Structure I
Amino acid sequence: MTLTAVDEIVTISGVRIETRIIGDFDPQKPVLIFLHEGLGCVALWRDFPERLCERLGLSGLVYSRAGYGGSDPCELPRPLDYMECEAKRTLPHLIEHFGISRFCLVGHSDGASIALIYSGLTSLPAPEAMIVMAPHVFCEDISIRGIETAQRLYEAGDLRVKLEKFHGSNTECAFYGWHDAWLNPRFRDWNIEKFLPGIAAPALAIQGLSDNFGTVAQIESIENAVAGPFEKFFLSDCGHNPWQEKPQDVLLRIETFIARHLQSK
């Protein structure tokens, strides 16, 4: 059965946010909430959210953060704590807007970091489980080198043209909002490990072993600090986009994880 997907623009705190609803929300089941990477948006997830929702028999919410895709642009430069701001403000308001009471977070890269921050905020409704792919909890040299390479591809290669297909008039905002924050010298001190001990929900961390934006040190930091059940899944011959590069392996691993931790609910 193919799930329906409905695109809708909603207003959160005065900002128009692009969303996609997959399937019909069922109050008896958790909703998968997808949090995209630093250059991502609703469309750049391609069909992965639909495939995962269908496989798990769950509905989904995908959205583009301000400055990405079809959402309103954001003011630049982004604050260096922009991921923390997203976790504390927009994400909780979006969950409330849609009346979601049960949910699992599925985050990639920056989106994975946002998922970790949110889940560590004990004052907010907790997810029932979380999947973080290529997460960042501190800034590594390899991350800086990866973004410097992206800059060259954007300014002298074809990355700008590729991104324009998905971000349109938000392309400059999307790229430089992400790029300028990570390459700010003060971002070297960025660290969200303080949020990890507050995470009680079961967590699955997925990491490509050929990721040019981060290393397994990120996964080890999460494993050593979270309070709840933790599982990790390393993929050889895989870079920064496990869900895109190894989709079948990722879908199967998530399915097993969700079945294990939600089967009794």
Structure II
Amino acid sequence: MTTSYERIAFEVQDGVATLTLSNPDKRNAFDPAMRGEMAEVVRQVQGDPAIRALVLTGAGAHFCSGGDLGNIAASGLDNGGWRRRLTSLHDWLKDLMLLDKPVVAAVDGAAYGAGFSLALAADFIIASTRARFAMSFIRMGVVPDCAAFYTLPRVVGVQRVRELMLSGREVSAQEALRLGIAFELAEPEALQARAHVIAHSFVNASPVALSLIKRSLSLTASDLPSLLEQEANAQALAMGTPEHREAVHCFLEKKPLPFQWPQA
């Protein structure tokens, strides 16, 4: 099933949804139309139990260059207007980040500003060898948005975030891999295939276990008793699922387990 929108494309095949930012003339820059369409698709993915994973990518040779500066300049919004626009964006972005299904970002070319932030909302970033990342907000005299203050420190640490946000400098694919921003690199022509292989592997994983792992990792509580309580509750639920029983059966019968991570 393929659905075309004005600014994105959406496809579901064999349990994996693919959301493609599709504004290649502007390097897939964000505008209100794109954000509204993405909000609709994220709700659809969340509500469809047949969708087991999501691939997030961009059309053409780029992932996302950030906000559409032409649209921003023409908006005429005052401070209150900008706050309302960002709050509306946060609603669906939070849904994406808390999606109980794995999200794989396939990043080619530029992932700048909000595009970098969007990639960080995924569980895995598979980057092409020509991908480039930048917290470029400071260059435009604004602050990072799209949850970058939450996501980036959890990946690279606060000290490195200071440097990346205050300098706005570009990070190559190879450096992104070293910093842990990118999970894996692929040649541009192999990027989409590799991202989908990883996404498809989750079709055979327990959806309950995946949901509970993601929910537990999203907790901001840092005290040990709270985290141990969450662990006990989550494990009790997971132990009762048919996927767990099937995995135990396969193990005892010396059969391959249903979920297998695809090797590079």
Structure III
Amino acid sequence: MKAVSSWSLHRTLGRYFGAAPAPAQRPSAADTATPRDGVPLLELPALLKEHGFDTVQLCHFHLPSRDRTYLDELRHALAESAIELDALLVDDGDLTHPDEGEAHRAWISGWVDDATTLGARRARVIAGRAAPSAEALRASAHGLAQLARDHDGISIVTENWLELTPGPREVLHILDATDGAVGLLIDTGNWSGPTKYDDLALIAARGETCHAKCHFGPEGADLDDYRRALETLRDNGYTGPLALVYDDEHVDEWTGLDIENRVVDAVFSGTR
């Protein structure tokens, strides 16, 4: 399996669509980005196949339309190129919003409906934007579990990302509080510092899917960190997809993805 997140190809796609943002949410990258000419999303599946990919995760803001006819066309384009849609990434919304949490959940639920229409295996939902208090963690688990109950045909997963989940304690607390109704998408690049690998080890076996993110800079890719993070997942029970995330402009997107994929192949050789 060779997987990629559409975020890795935002320059190739060239445009964002941030229509109907979540209630009371701060502007997102999708809302503030300057559109550029790029590959239409309907042409992305064929392009992925040309580059050897068979699995994709799509950011919600890359969808130019939520019309049922367009969603059916995109599902057909994915099937025609034999590209599996591992997840729709709902990159907005706040289940822990103190005043409008239910409105945010309803907004997210609409995107989960779209993910189901597209044939996605999963929808990734942000756990929350609040500081990790006991109240916020409860609100997050309640909202995530409700989304799972409301959508039988798709797996709801959350991520070790943003304010509510700064470490494994918070991630595991939320997952446990949903009694198995909600899964986990692991991002190897969202935690840093001296405890990073120990933290990843604690959540590795709980992951259903993963953003395999390498940090790039003017000096090149931090392959030592990338390799060690991937080895940590491998050695601690992670067996799911590894969606490559290239989030930089120091090299061409496809080149960056090739660099990442060589490391993934080396680390997981014989286990994927």
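Tell me which of I, II, III gives 1.00 when you compute FRET efficiency 1/(1 + (r/R0)^6) of positions 61 and 101 (r between Cβ atoms, R0 = 25 Å, to 0.05).
The structure behind it is I.
Taking 15.6, 49 as the value of Rg and Dmax of the Cα atoms in Å, for residues 77-212 alone derived from one of the structures shown (I, II, III), identify that structure.
II
So if we calculate distance in nm of label points 7 Å out along Cα→Cβ at positions 5 and 229 for every structure here (I, II, III), which label has the highest result?
Values: I: 3.0; II: 3.8; III: 0.9.
Max of distance in nm of label points 7 Å out along Cα→Cβ at positions 5 and 229: II.
Computing distance in nm of label points 7 Å out along Cα→Cβ at positions 133 and 245 gives 2.8 for which of I, II, III?
Computed on structure III.
FYI, it's all coordinate maths here, none of it is from the lab. Only a predicted model underlies this, so the values are computations on that prediction, with no experimental measurement involved. Cβ atoms are built from the backbone, for glycine too; each structure is taken alone.
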